[in-house]
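What follows is calculated from the coordinates using simple rules that are stated; it is not laboratory data. Just so it is clear, the structure is predicted and the values come from calculations on it, not from any experiment. Cβ atoms are built from the backbone, for glycine too; each structure is taken alone.
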Structure 1
Amino acid sequence: MATQGMNASLMTLSPAQIAQLPPNEQAQYMKGLTPSQQQIVAMEVQNQIISANRQFMRNSIERVAYMPVTGGSGVSATYSAGTTLYFDFPTVPGFAKGILITYSLTVNPAAGSSATYAVNAAAPWSIFSELQVLYNGPQIRTHPYLMKVMDQMLGFTRGAQNRVLAGSNDATIAAAIVGQTNFVVGSNTTWTGKMYLPLNALGSDTVPGVLPIAGVGNKPQLKLTCTPSWLGQDPLLNVMSPVAGTGHAMTGLTGSINVDMVYVDGTNLNSPSPYSLNWQTEPTVQYYWDTPLTPFSQNTIQRQTISTKLKHWYVISLVIDGAVTTGATQFASLANILGFTIGPDQVGQQTFENYNISNNVAIMDKFNQTRRIWGQDFDDGVIPWVAGVSKNIIDSDNRNGTQALNMTAGGFPAATHSYQMNSYSYQATIAGFAPCTPRVETFLISENAAGLKVS
């Protein structure tokens, strides 16, 4: 510290003053400094940028703009099974930090011959089979169901899809924004709700993941794939499942999709002067749908290595066992899961967490842990391996002291999650609908130190 102070004192300008210079003057001034002085200045400049960026994100007023349908002037797209919907991010002087999807669908299950149905586990998020945000390639690729798990991970008083676990609830507001999945066979029923996807998933006041939308460089775009098969026995990819009878079908399935963008542009309540954001110095955050573990054998330990080598702030696995016989209302029966583990190698010999894989630690210990951390249960089959911003750390989105899985250079070269399932019988074909494929789907939210790619 004494050497740093001495080197800094030899400068005509202080490091803080140098950090305030325009980039061209700053570069010219740096040429006249010694290497150690340049290092001091570089650290100070970075600290100044981080401080200014945090001020921008914390103090800017959140604003909302609608996202128009690509290629048209409308604000709504018509929902149709199997189609892909595109929405453009509007061009405004600011940075997008979230996407709010509003759906209003008409659902009419055909009566058939004594046909009965069930709503599947991922509904209503499974009305879309995939969500992508395109910005010089996919910035985000995931299944919308991940939004439910992320909502739950916000804490004790936050539920899934805008639900409130504690405090007052207004019935009118809840009816407008909280998705319902009721239905009457042979009659039209309306499903209405909202889904929010944070782009800067490490925290509301963090920069990584925000997208510049001022019209320079790439034009961001949202791509929503309407699920091709509304009816089926896959709890993640189908919305409803046949239970009994014959003649199952969806008649008159239609509706509208609207998308709004949540953004910040430096407008604040403190001063008429807007804050500024230096996003080029920050990493970015990307969503990945990792390689699934399939086929899924019975009563054997099976392993899957995470294929994306970045710093993972969220690693969420979804066990789908294909064993439910009365509609796909669960991803997995917990009685069928004998054990699971995650570790830092390719063969599962080392472990970070181990529940009943060659030991006697009950899997319910893992689910007890989720109650202690988040104050609620996830759906059966959801296993949160890594949740770097949710470990009860004060100001957990300051990116210090959190538990993120580092698979970049200098971190772990591999990470493997393993599972052992009980012996059981898979679903039968019901009313002509084949059983789903047993598997493990894994979703990642990862920090990419290379930053946002702009062209």
Structure 2
Amino acid sequence: MAGSRAATRTGGRPATSGVIVGDFSLSVGIPNKPAPECWKWTALSEVARLETGHTPSRRHPEYWDGDVPWIGIKDATENHGRTIHDTIQHTNKLGIANSSARLLPENTVCLSRTASVGYVVVMGRPMATSQDFVNWVCLERIDHRFLKYVLLAERSAFQRFASGTTHQTIYFPEVKAFHVCLPPLPEQRSIANILGALDDKIEIYGRMNETLEAMARALFKSWFVDFDPVRANAKGSDLDSRISASNRFPSRLVDSELGAIPIGWRTTTVAEVCSSIFSGGTPSTRNSEYWDGDVPWLSSGETRSKFILDTERKITSLGVRNSSTRLAPSYSTVIASAGQGNTRGQTSLLAFESYVNQSVVVLVHDPKTSSPLHLFFDLERRYEEFRRISDGHSSRGSLTTKLLASIPIVLPPIELIREFERLVAPLVARAVAGLRESRNLLALRDALLPKLVSGEIRVNNVERIVSQVV
């Protein structure tokens, strides 16, 4: 940990004398809230040096694209709660020297205070930040990981700390008055170790799933986009020993309206490989009896996950009967037909049965011509194409069931599709199982986080439980 003095480097107005109580272990000012035994409410400025950041002038390109990572809001929103080792944009020594930006040390804890309030990241190496952050260089009396977890637990409280009509901002008088409820340093470290072990296991599952997805996606591209086995056969070599003798690829490409394709394959449309294509509906939001039940109900925003394991909202059986929502079977391909930002065109695999709303199109494979995973991997790679097609055919940019049904595709023989399914299904099953386990660990982490950092439960009461799952 750095230094022994916690002098602020931000200047400006002094700390506020007011009190705004947080939810667990953070407060603006000293709260009228007793600390757990052996814990103490402490001014954060006494145990960490407060720093801010700045943006080197964009009018000077020589200040940018250097070797100094520079944390912006997007870095924080995409890596909330993580230690980051690189950033989207980089400045350099010249940019630092000619601005109010500062190069801060490894393990600095960063909190976004404006634009998108409440995102937390930790520097994995020396970095600078924009002025949208407040940053703490932790000293000897506070573990930087414990501070990170305190800030993560207080996410909703930051809205109370912030003010502003157009953009919510946590201003420096409030930041300078931050007080944290601190246990002794050994207990801080133990709390951080427990929560960190859960986060590390979640991160491992995430990397494993990325690898499994990449393997399945690479096999699809090799077989059905680049036609690598066909090109290998044309040269008299055996590219892929996983292909059974009865399902050999041809050895020649022929012209088609979609370009060169393997001989014996044909072009068709999505309609031919699907037994049904449909969208759903939304129960009336004015009727509370239709909502907060136990029936999964999928909306377009949830297609940001490639494999969907649950829905954010649930409806009741009464809501099902009194709306146009429809049931999508397990292992359907679902595509966002509308939505804000980049949502439209996102494609996911639904790993369970769920009802859907009107902004989701469901595609159910036809077993005579396709398979669940062949259909999914064929469509999920075509996001940009979906955007162009919907923009060109709809004034509102909707990706309708009619448009999706008419999209042309290359159709291999069903035997090769089934061979692909046989090889890829175990990869997808492992990825889905990993996602479920990751969700369970995240739920445990989220349950323990506020209780541990507030002292509601103590380390020795949960160490055994956590050790059993990590």
Subject >> mean count of other Cβ atoms within 10 Å over residues 300-307 - structure with the largest value, from 1, 2 >> reply: 2
**OP:** State the single structure among 1, 2 that was used to calculate distance in nm of label points 7 Å out along Cα→Cβ at positions 68 and 164, giving 2.4.
**Re:** 2
Original post:
Here helix-only ellipticity at 222 nm (-39500 (n - 2.57) for each DSSP H run of 4 or more, over all residues; to 500) was calculated and came to -4500; which of the structures 1, 2 was it taken from?
Top reply: 1
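Supply the structure label, taken from 1, 2, corresponding to mean count of other Cβ atoms within 10 Å over residues 276-283 with the calculated value 16.6.
That value comes from structure 1.
With semi-axes √(5λ) of the Cα gyration tensor in Å derived from the coordinates and found to be 44, 29, 18, which of 1, 2 does the value describe?
So the calculation was done on 1.
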Subject >> relative contact order in percent (Cα under 8 Å, 6 or more apart) - structure with the largest value, from 1, 2 >> reply: 1
Original post:
If distance in nm of label points 7 Å out along Cα→Cβ at positions 204 and 444 is computed to be 2.9, which of 1, 2 is the source?
Top reply: 1
Subject >> Structure (1, 2) behind the derived value 4, 13, 13, 17, 15, 11, 9, 8, 6, 3, 0 of P(r) over Cα pairs in 5 Å bins from 0, in percent, for residues 180-227 alone >> reply: 1
